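Next up: some structures, all given as structure tokens.
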Structure I
Amino acid sequence: MGIFTEAESDYLRSGPTRELLARIATVGEDGTPHVCPVGWRLDPDTEAIEIGGRDMERSKKFRDVGRTHRAAVVVDDVLPPWVPRGIEIRGRAEAVDGPEPLIRIHPEWVTSWGIDGRRHTRTTG
């Protein structure tokens, strides 16, 4: 097993095809939390979460990550009639410049719920 359980990995790999949004949380210079919806993908080689978007390099979240090197992200959904499920990932983050700037979150703490009928919480390092 890698960073994620098999069920978590399956959930994350199928996420972008279901057009799931994620929510990223960063901390501003004054200590104020900042949360916003984002597009994302799972890097299958490193198991890092990559967050991209238009004008990423000019965004508050990109600046926050560049300064603190920390972020958290939640990927979740609700199945009918009411079955919430998702994964929260916290970890070291990088603000990656380049032709397609992105934020890369390397998991250090993971919790999931509703994915395989159980709750899982653990540190990864």
Structure II
Amino acid sequence: MATIHLNKGQFLVRIADYEKSPGKFEFLGDKPVVIDFYADWCGPCKMLAPVLEEVSEKYAGKVDVYKVNVEQEEELSALFNIRSIPTLAFIPMDGKIQITQGAVGKPQLEEAIEHILLK
């Protein structure tokens, strides 16, 4: 499974419907999620992209890996208070979001997935 580009409509169905429950995050997914907030022009985002693809293949069926273009999905970026890119949001099944900023290597990303999402 490759990374999946996510827009607002898909977010409302797959992650959380913040329009129905403003101010309350109710995770709708059936497995933990990593969301990469990126932009096409961002150098570190480009470096992170192949790592995310590899990780999405490794954890296929266990973790969904999504990408959100911050220039196209400004509302989602604001929802997560994105101020720099790349930013990764880790959403475990209990819905307690953890955020990390900056490009990370594959070992660090896999460690985060194991300890935050699959614990």
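If you rank structures I, II by mean count of other Cβ atoms within 10 Å over residues 34-41, which sits at the top with the largest value?
Details: I: 15.9; II: 19.5.
Sorting by mean count of other Cβ atoms within 10 Å over residues 34-41 in descending order puts II first.
For helix-only ellipticity at 222 nm (-39500 (n - 2.57) for each DSSP H run of 4 or more, over all residues; to 500), the calculated result is -4000, so let me know which of I, II that is. Please list the in-between numbers first.
Values: I: -4000; II: -8500.
The read-out comes from structure I.
Supply the structure label, taken from I, II, corresponding to Kirkwood radius over Cα pairs in Å with the calculated value 14.2.
Values: I: 14.8; II: 14.2.
Here the read-out was taken from II.
If you rank structures I, II by relative contact order in percent (Cα under 8 Å, 6 or more apart), which sits at the top with the largest value? Could the numbers behind the result be given before it?
Working: I: 22; II: 31.
Answer by largest value of relative contact order in percent (Cα under 8 Å, 6 or more apart): II.
Using distance in nm of label points 7 Å out along Cα→Cβ at positions 66 and 82 for the comparison, can you identify which of I, II gives the largest number?
Numbers: I: 4.4; II: 1.1.
Max of distance in nm of label points 7 Å out along Cα→Cβ at positions 66 and 82: I.
We did not get these values from a lab; they are worked out from the coordinates using the rules stated. These numbers come from a predicted model, not from an experiment. Cβ atoms are built from the backbone, for glycine too; each structure is taken alone.
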